[in-house]
Structure 1
C-alpha cells in the first residue's frame, strides 16, 4: 500500500482550526508534487450534516455528488482547488450503520460484532477505499471534536490500530491551544500538555504538534512543550492568528512543515510550487479600498454571540471576490428579525451591497423580503442565494405584480399565490417524514440565457482568466433545496420586467433571475458559494462586488 496517512486531531476547544491545518497540509503536500485526499471524520451519529441545526453545527457544505457534509470539506476544496466526493466525509453514524448492515448480510461470518475491533476496522476500510479511489499519495484525516471526548474515541482507536499495522505509513499531527490570559501576559502551555496526555491515553503519541495561539509561540514555550510532551522541538510548529486563513499554508511552509512531514516518511519532495497561492495572498495584502457588504440571515445569533460559521462559504466567497477586485470587504451580519422590527431603511441604507443567503422556515422571512425590496427600489446591488432568490421573487410578486398575498408554500401553505411551491417529487418524501438526504442536492446543469447580466458575468471573468471552472451556455452548479419557482407565474413576471436568466436544460426549473435597469439584482436557486475558491473565485460574486464598488463610487 503506497498511500501514507496523516491524522489531524485537536485538543482543549472545538473550533481551534484543525480544518485549516488539515487543509494547509493538503495544499502544501500537493504543492510538493503529491496527490492528496483529505477526509473529515465527524463523531456525530447523523448520517450526514443535512439535518443539523446551522447555529449548533455550522454551515452544511454540499459536494458535487450531493453529499451534505461538514463545512471543513468546503475549506479542503478551497485550499486544494479540487472537487471532493462523498468518500471524503464520514460520520460515526455512517460507520455504525455500515457495520450493522454488514452484520445483517453475514459478512462477519457469524462472529460477535463488537465496537472494537469492528468499528475501527470499518473506519480504516473507508480510508483505504478513499486512498484507492483518489490514487492518493497522502490521505489527510481530520478527526472531529477534541481528544478526551467519548464521541470520537473510535476514530482515535482507528488511528492507533492503523499505526500499529503500518508504523512507517502513519503520522499523527496534533493541533493544541495555548491561551494568553490578559492578567498573565504570556502564552500558557499547560493546555497543550493536557491534550497531549489525553492523546497518550488513547495510545497515540503525536509526531507533530501545531500550536494555535493569538501570537507566535516563543522558544521557551516550545521547550516546555517538547519536554513535557515527549516531542522534538523541531516538531513543534506555530500557527498564530493571521489576518487571513489563506496565509496559514505559507506561514507553516516558512517553518519547514512540509519537509518535516516528508522527512518523517523518508520521502523527497517532487516539486515546490506555491506561486499562485502567493500571488493570491499578495492581492489580500494589496487590497486597501473598502467595500461594505450586509448579509441578512437568521442562523448566526446564539445568545449574545454571532456565529459566522453558519454562512462560512458565503463569507469566503465575498472575501475572495473582493480581493480579486482590489477591495477589502467589511462584512456585517444582520439578523432579519431586526429588519422586521426596525425597518429596512434604518438598517440597510449604509451598505454598498446586500446578500440574502440560504435559509429555511418562516422565522425572519419578512425581514429578508424587505431586504430584497429595499435593494430593488434603491438600486443597491443584491445577490439572493437559494432562499434569497425565492424571497426576491415573492417581493417582486407583491410589489410589482400586485399580488399582495403572494408567498412561499413553505412559510404559508394556504397562500392564494404560491410563487414558490414544493417540487412534485418532494411531496411524497414529506408525507413519509423522509427529510434527511431527500432534497435536490449536488451539481445540476443550468442553461444560461445569452445577453443577460448572469451570462455576461460568467463570460467576463472567464475571459479574464480569473475562473476556469465553467463553460457556457451550459454550466453546472450545486443545489440544496426542496422548493422551486412556480412556473404558473412565469409569464406574469416576464411581462413585468423579470428576466429568467438561467433554467434547467428541460426548461422546467428556474435556476437564476435578474432585473433590468438595475446595477446588479441577481438571484440563484443554486449555491454559487459552494464552488467559490481563492484561485477560482465565483463569477457571480466577482460581478456582484464589482457592482458594489461602482455603487460606492457613485
Structure 2
C-alpha cells in the first residue's frame, strides 16, 4: 500500500482556549516592507488554504517628485518570516489610482484589491493578481455615479466550501453624496464584471465606515456608523444589515445600538484625526461561542466608556437580531485620562477574541504604543498585552486632510498565531510594523461541542493539483459525527485499491478537518493524476465521495 504524508487538523470536537492570566509569546517588532514612502492604514488577510501566505496593503503617499497616493501590496509566503512587494499597485491605469485599498484572497488564491479613482475618474475600482501581488490586472469598475466621491470600500470573499455562495466576493462602501447611503456589489468570478450596485439602506442621516463579514452559513453582515449631521460628524449609533441570499436583499437596522464616538482630533497628539468607526468579526471556531457576532468601536462619555476614549465591544448571539450591553475592552483604570483608539478585531480558530489598538497608558500623552486585548470567554473578561516594543509620537501627514495619519490598523490570526499590522513613525516616517505573536491552546479548558448529524463534506479544493491560478498539492476533507466511536477515513483509486489511510482511531463526537497531501516528503512518491475516492466510516455510518487530482 502506498503511503502519503497527511497532516491532521482537528476543527474540533473540543473547544480549546487560552485561559485568562496566561501569556502570549510576543516577538520583536519589525517593518514588513521598509521604504522611503509613507505607509498608513494597513489591512492584512490570510490565504484560504495555505497558512504560510498572508497579503497586506497600505495607503502609500509619495511627495517627490510630485504628490501621489497609491496602494502598497506586501506578501509573505513563509508565515511572516520575510515579505516582498511594492509600494505601488501596478494595475493600469496607474496615473488614476487614489489609494484607500481594501483587500481579500478568494477561494482560488487570487488576490483582489479595491481602491478609489483619481479625478476625473471618480469611483471605486478593483484589480486582481494571480502571482501573489507581483503583477495586477487592469482596473475593473465597481461603481461610479457622476462626480460622487466615496469612502474606502470594504471587501471579503466567501471561502467556506460549505456555503451556498462559496467563492463569491463582496464589496461595500458609503457614497459621499445625498444621504450618504451604504451601497454594495458582488462578484462570482474575477473574469466577470461586478454586479450592479445595490443600495443597502435608505436613511435620513448620513452613514460612514462600512465593515463586512461572512456568517457560518454564507450570510453577509455589514456594520456602519450613523453620524451626526454637523461637524465633526461623530458617531451616534451603529447600523447593521444582513443578507441571507448572497447580497440580493437586506434586512436593515439603522440603529442596532447607540454609541458616542470620538471622531475629531486629539490635541495632545499633534491634532491627529481619529474616529469611532465600527469593526466586525464572527466566531467561526468550534468553541461554545461559535456564531457570535462582535462589533468593536471607540467611545467616550457613554458608559462603560469613561470621559477619555475607550475600546468598547458589543456582541450578538442570535445573528444580529439583538445586541448585548456594551463591554469595556481595555483594562486600565477607569477615567485615568489615557487614550485608546483605532481598534481592529479578529477571532482566532479557538474562539479567542483579539483586539489591537493604540494606547498611551505606558507613555506620555503626546505619544502612543500598541496594545492587544484578548478574551477567551466570549468577551466577558479581558487580558491586555503591550505588543509594540517602543513608543512613538503621532504627527499628521500633509496632503490628505486635517490631522491625517491614517484611519485604521488591522490584524489576522492563523491557527495559534496572530499577525498585527500598524503604522508607526519611530524611524521618522510612517511605516507598517508588525510583531509575531503566538499562543498555546490549553486542552484543560476544553468543552464538548457536538453536531447533530453525520456529514461528509466535499473536499476542497477539488480538483486539486495544478489549476489556472496556483498549485495545490493538498486538499482538505471535512466531516462531522454526532457520536463518538472508531473512525476510519481512507483513500481509494478507481479500481478500489486503498492508497492511503488518513484516520484509523477512536474519535469523539465533533467536527473535523484533515489535510491530504498528494506528495510524500518521506519516500518521494507522488499521486498520479486521476479520480480518487475518500470513504468515511464511523460505526455503521459509511459515506464515500469523489475527488480529482491533476498533476
Structure 3
C-alpha cells in the first residue's frame, strides 16, 4: 500500500570560502561548528535536520505573516566545503537540492566561487536565495534587538543608503547572469525574483527572516516535489566515504526517497563498477537507528565499501536488483568516459567533484579527452603523453595526489577555480614558449651604426666597430644599406675581446664582415640593417606580438627599403 508523506526539503548552503556559510548555519542549528574547523573553513560536509518546532521558534512568528500553513516536518540543511559537494547532490534526471542559499559577504561582494556557484545553480535549475552576510560590519551599523526591517528603519540615513547601494550592486551582478532580484520585503512575485536577505551570523540579525523565506518558499512552491512513499525501497546519494574507528568504512549518505533499514541489501557505485552490500549499521547524528525515512542524513555501514565513490547513488535492492544495477552502471559510465579525441585528462575524488570540474572546463571551451574518478595513475599519464598538441599534455586533478612526470603537466588542487586558474596560466606560458621557439628559427631584424674611428681592418674581412641600435645582431647575418644595396656577411662578433654569437641593442662590438671594404661599401657613421627575405618577413609579421616595439618599427623600415625596389614585396 502506497503511503505518501511530505519529506523535509534539502537546503544546501553555497558561496565563496569564508563568506559565512557555516556561521549562518550555526545560528540556525544553535551549534558552534565553525570554531572546531581548521582555519574556520569547512573541511567536511555537514548536514543537520532542523525540526518544525525550532523553525517556528527562530522565525519569531514571521511565518504566519506569509499566510502559509506549515506542514513541513523540518528542513535538512547541508553545509558544503565547495561546489563539488553541491554537484554530488543529484540523481538521474535531476538533483536533490530542493533549494539553495548563496551566501555573499556584503563587504566583498561577488568572488570567483560566488560566480561559479551561480553558474552551477543556473545549470541545475536550482531555486535559490541570497544571504547577504556580515551586515553588522557596515560602517555605522547599530545592533538592535528587533526584527530586521525594524533594525534597518532605525539606522542612520548613511547606513540605509550604504545598505541599498550594496544590495543593488548584487542586483546588478545577478542581472548579468539572467536573474531578477530584490530585497526580500520588496518582492511581489517570488517565482520571478531572487530574494536578497541582509543578515549577520555574528549578531543573529536577519536569521529569522532568512529562515522564514527558506521555509515559506519550500512550503509554497516545492510541496508537490516533496511527496514520497515512505515504505518503498530507499534512494540516496553518497556524499563522502570515511573510516570510522571501531565501525570501519561508513558512507555519509543523504536519503532523499523511501526508507532504509538494517539488513537491507543495497547497491552503490564504486570506482570499479557496481558494489553490492548489506546495511550492517545506521547512524543519525552518531546515534544508532534501526531504520530511517527520507529526507535524512545517515552514516551507512556495511561490508565491501572501501571502493565506493562519493557522489554515486545508493539504492536499496531487496528486489529488482538487476534493474537497479543497470541504473547505477549508467551513472558510472557517464563519468568514466573518453570524450574529445584531442584534449586534457581530468581526475577527481568523487562524481560531484568530477562533474563540477567538467562543468567549469566546458564553460571555458576547454576540451576533455578523458575524465574519471580516482587517483592519477600510469594510464592517465600515458593518455596525456599521447596527445599530439603539447597544450593537451596535461592532467588536472581535484582532491587527488600529485604524481611526478617529465612529459606531462599535472595540476592538482582542492579548489576548482584554482585548478582552472593555474591551467589558464600554464596555457599562456606554454603558448608563449612555443611561439618563442618558433621565433628562434627565424632571423630577427637588426639595425647597426658604423662607429667613427673604429677601423681595425680595411678588408678580407673588414673589421670595424659597430653599435647595435635596434634588434639583435647575429653571426651569419647579411647587412644592407638603407638604399637596399648589399654590404656583406657578418663572419664574427667580438665583445670586450671575446667572441660572441650575437649582440643586443646598446652593445658596442667589433664585427668582421666579408665581401666589404672600408671606404667603399663601409663608410664611417653609416647605418645598416639586416637583410631579410620575404618568407622570413611574413613569419616575423605573423609573430609580431612576440617582437618588441623597436623590432616592429625596424621591420616597417626594412619593408619601406624593399618596396622602393619592389612595390609588392612582402605581400
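Each value in this text was obtained by applying a stated rule to the coordinates, not by laboratory testing. These figures come from a predicted structure and were not determined experimentally. Cβ atoms are built from the backbone, for glycine too; each structure is taken alone.
Give the label, chosen from 1, 2, 3, of the structure having the highest value of FRET efficiency 1/(1 + (r/R0)^6) of positions 126 and 462 (r between Cβ atoms, R0 = 41 Å, to 0.05). Once FRET efficiency 1/(1 + (r/R0)^6) of positions 126 and 462 (r between Cβ atoms, R0 = 41 Å, to 0.05) is worked out for each structure, 2 has the highest. Taking 39, 27, 23 as the value of semi-axes √(5λ) of the Cα gyration tensor in Å derived from one of the structures shown (1, 2, 3), identify that structure. Computed on structure 2. Quick one: helix-only ellipticity at 222 nm (-39500 (n - 2.57) for each DSSP H run of 4 or more, over all residues; to 500) came out at -11500 when computed from one of 1, 2, 3, so which one is it? Considering all the candidates, the number was obtained from 1.
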